[in-house]
Structure 1
Amino acid sequence: MIPVSNRASSIEYAIRDVVVPATKLELEGHEIIKLNIGDPIAYPGLQTPKHMVEAYREGLASGKNGYSPSYGMPKLRKAIAADETKKGWICSEDDVYVCHGVTEALQIIFAATLESGSKVLAPGPHYPPYMAYPQMYGAETIEYSLKSDDEWKIDIDDIEDKMDHDVRLLVLINPNNPTGNVAGKEEIDRLLGIAEKWPNCMVIADEIYDGLDFTGTHVSVASRSNKAPVFTLNGVSKVYYAPGWRIGYMAVHDPENSLLDVRDGIERLLRSRLCASTPAQLGYIAGLEADKTWMREYSNKVEKRRKLCLDRISTIEGLDVEVPGGAFYMFVRLTDEKWKENDKQFVLDLLHEEHVLLVHGSGFSPSKGVGHVRIVYLADEATLHTAFDRIESFLIRHRSAKR
């Protein structure tokens with residue numbers, strides 16, 4: 001048997017790993033209610049906007065299928081820069097690099113900044129690639145705490161305690177995946193204040209869900225930084241409802257010009273992988289430049305489904321949740337003795353017995369996510385009610401069996 005590399009065999013991606021047993025059940029003829037993956041167009045009424053699809057289609061029809069510049073099409077970079085500037089910081093098109101989604105942007109940043117012994121300080125729980133990818137470059141991810149009993153707010157003291165000279169990247173996912181918490185100005189300013197004390201530290205601001213803020217408190221991290229360098233990450237997947245297009249970007253805010261060598265490394269890496277999809281970039285341009293009033297209709301649907309889930313959870317013994325401020329996730333606490341330390345088994349048993357698919361919280365952090373499950377609350381109202389009916393029946397049945 002030819003061996004696999006350790007870097008590949010050690011990677012886990014809980015969101016998609018749980019799809020494997022679900023797919024097996026589907027092949028056996030079972031219909032699964034899938035509330036596991038953050039693909040908005042998999043749910044009714046949240047399709048990619050027609051004007052973006054038409055621009056993509058027109059690009060294909062008119063033969064615009066060649067390579068684009070490695071850093072992105074100039075018109076798209078200019079449109080992204082204008083959009084970021086509206087968020088409160090001066091962003092030029094030269095600060096913008098278009099990638100195959102935020103995930104590739106992360107890989108590029110990690111490759112350009114990390115080496116053996118480096119550390120990434122990321123929130124726990126967090127989106128799995130923040131744990132998986134740094135180790136490919138000899139680095140490690142250290143989790144800082146979010147307060148599970150206080151709306152998942154950032155534990156600033158924990159960040160302060162864990163910072164040292166080896167921390168190259170301090171990560172803020174805002175709104176957060178999987179908890180849905182939204183960090184406001186005060187938390188962001190305190191986080192930036194810590195980063196400023198360490199000259200080799202850069203901030204990653206993952207703001208892919210910034211248009212889905214139900215608190216009114218979300219602000220751009222770059223707009224708050226006068227000293228610390230910030231990589232802003234965003235794209236079409238969530239707020240523009242086009243995840244399969246795989247178009248995202250990093251926008252570099254470098255107030256003290258400390259990233260000249262890092263930017264050179266980023267550009268070398270981007271050139272070596274050629275470019276992002278040309279017709280998909282054309283679709284994104286249409287999304288950025290056209291009227292955005294359609295977004296309110298979409299976010300109203302998301303917020304209505306959010307409220308339904310909160311109402312249902314409040315009536316179900318065995319579940320508890322901190323109200324999420326943004327994105328489209330709930331990180332639900334399992335309070336029954338049988339499950340509160342056994343969230344993965346809860347997910348697997350629920351899948352097999354009730355055919356409802358969630359994601360185990362420990363998949364987002366083995367220590368800080370345990371005892372929770374992530375629910376994507378984008379399904380239509382009837383489907384959400386059915387899912388919660390089944391979850392409640394499952395909890396009652398297992399509680400009765402224990403007695």
Structure 2
Amino acid sequence: MRITRVDHWLVRMPFTEDILWGSGRRIGTTRLVCRIETDAGISGWGETISLIANVPAVFADIVAPLAIEYPVSDVERLHRHVLGAGFYHHKRAAVMAIAALEMAMWDALGKKAGQPLHALWGGKWRKDVEAAAYLFTNEPAGLTERIKGFLDKGYETFKVKIGFDERTDIALAEAARNTIGDRALRLDVNGAWTPGTAKRQLEKLAAFDPAYVEQPLELDDLAGHAALVARSSVPIALDESAYTLADVGNIIRAGAADVVLLDPHEAGGLWQTIKAAAICEAVGIPVTLHSGAELALSQSAYIQLAASIPNLSLAIDTERAYLGGDISPNPPVLQHGRFAIPEGPGLGVEVDVEALERHRVDGIAGAYLDTSRKDWFPIKPAY
């Protein structure tokens with residue numbers, strides 16, 4: 001079964017509210033959605049995050065043309081083919097574009113086999129998938145109210161963005177712990193700390209018993225993260241440092257993380273994510289999934305990865321609570337803080353092409369910076 005045609009859409013789904021993080025203000029999620037047609041009459045759908053303009057450019061100029069006549073089962077070969085087209089030393093510029101096409105290949109393959117993707121990856125390891133409530137605000141009082149809303153919906157794991165400034169790091173963590181009781185608490189710094197600040201803040205935050213502190217230092221500083229892992233009682237998780245398979249290998253070699261957050265879009269595909277999780281599994285490190293506000297296709301892919309990977313044992317991040325809509329009439333179901341596992345063939349979700357057209361955009365906006373602060377831009381590390 002070979003690919004005969006590739007179509008794609010750049011779409012922006014607005015958020016129900018602007019969300020704040022250490023790198024700015026986000027007003028919605030921009031995604032690249034693709035559809036492949038095959039010589040067997042089976043179509044496949046894929047999706048990826050589009051934070052910067054290289055994603056649609058690499059997809060249109062490199063990924064889509066290379067895909068024509070590719071067997072849909074050759075996902076590893078496609079990944080390496082794109083890297084070999086000049087991106088082997090610019091991996092981070094290509095991985096998100098590769099991921100959309102690779103997902104569509106898996107979707108078509110699953111449909112051909114009549115099986116959900118988790119059945120192609122070793123079967124169902126868990127019966128459902130826990131999701132973490134994701135909190136974006138720099139105001140402790142507002143954080144408390146938002147957490148209460150997620151508690152009412154049955155969530156048991158809570159992820160709070162910190163990294164705004166030294167004072168609110170502690171205030172936000174304290175407000176969260178006081179509100180959620182003994183439930184799991186994650187704190188995400190987004191690389192805002194210097195090494196010295198990290199030492200001081202981790203010691204203060206230990207009192208709130210975080211499940212982990214995510215990306216405390218700049219993404220390139222594996223030596224600094226390894227030093228924190230060695231001396232801190234608070235587990236250290238890496239996300240921005242862990243894009244590609246090689247990134248994950250370097251993290252493990254350096255002993256730089258207690259937890260690794262994976263993302264198929266940032267790894268260059270679902271298969272690359274499975275391999276990265278296996279590297280971590282071999283040394284006893286649990287993994288989870290980073291969220292960039294997935295629409296139905298990527299959300300289903302996330303759930304099926306989590307369903308089948310044994311050490312993907314931590315609640316996955318999700319920003320679905322902030323989405324103002326979706327592109328599917330049957331998106332994955334999230335109830336009481338848990339996702340049901342799709343059982344239809346392939347990704348197990350359908351796509352509303354009219355919704356794609358309705359949300360189509362020509363460019364990317366609102367992923368970084370903050371329009372309410374004209375001259376502000378994020379600095380890593382910030383303090």
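Taking distance in nm of label points 7 Å out along Cα→Cβ at positions 134 and 150 for each of 1, 2, which is largest? Comparing 1, 2, the top value of distance in nm of label points 7 Å out along Cα→Cβ at positions 134 and 150 belongs to 1. Comparison across structures 1, 2 (criterion: distance in nm of label points 7 Å out along Cα→Cβ at positions 30 and 294) gives the highest value for 1. When percent of Cα pairs over 28 Å apart, for residues 214-365 alone is calculated for each of structures 1, 2, structure 1 gives the greatest result.
Among candidates 1, 2, the computation of volume of the Cα convex hull per residue in Å³ that gave 127 used structure 2.
Assuming 21, 39, 35, 5 is P(r) over Cα pairs in 10 Å bins from 0, in percent, for residues 46-101 alone as calculated from a single structure, say which of 1, 2 it is. It traces back to 1.
Taken together, the values in this text are just the output of simple stated rules run on the coordinates, not laboratory data. Fair warning: this is a prediction, and the values are worked out from it, not measured in the lab. Cβ atoms are built from the backbone, for glycine too; each structure is taken alone.
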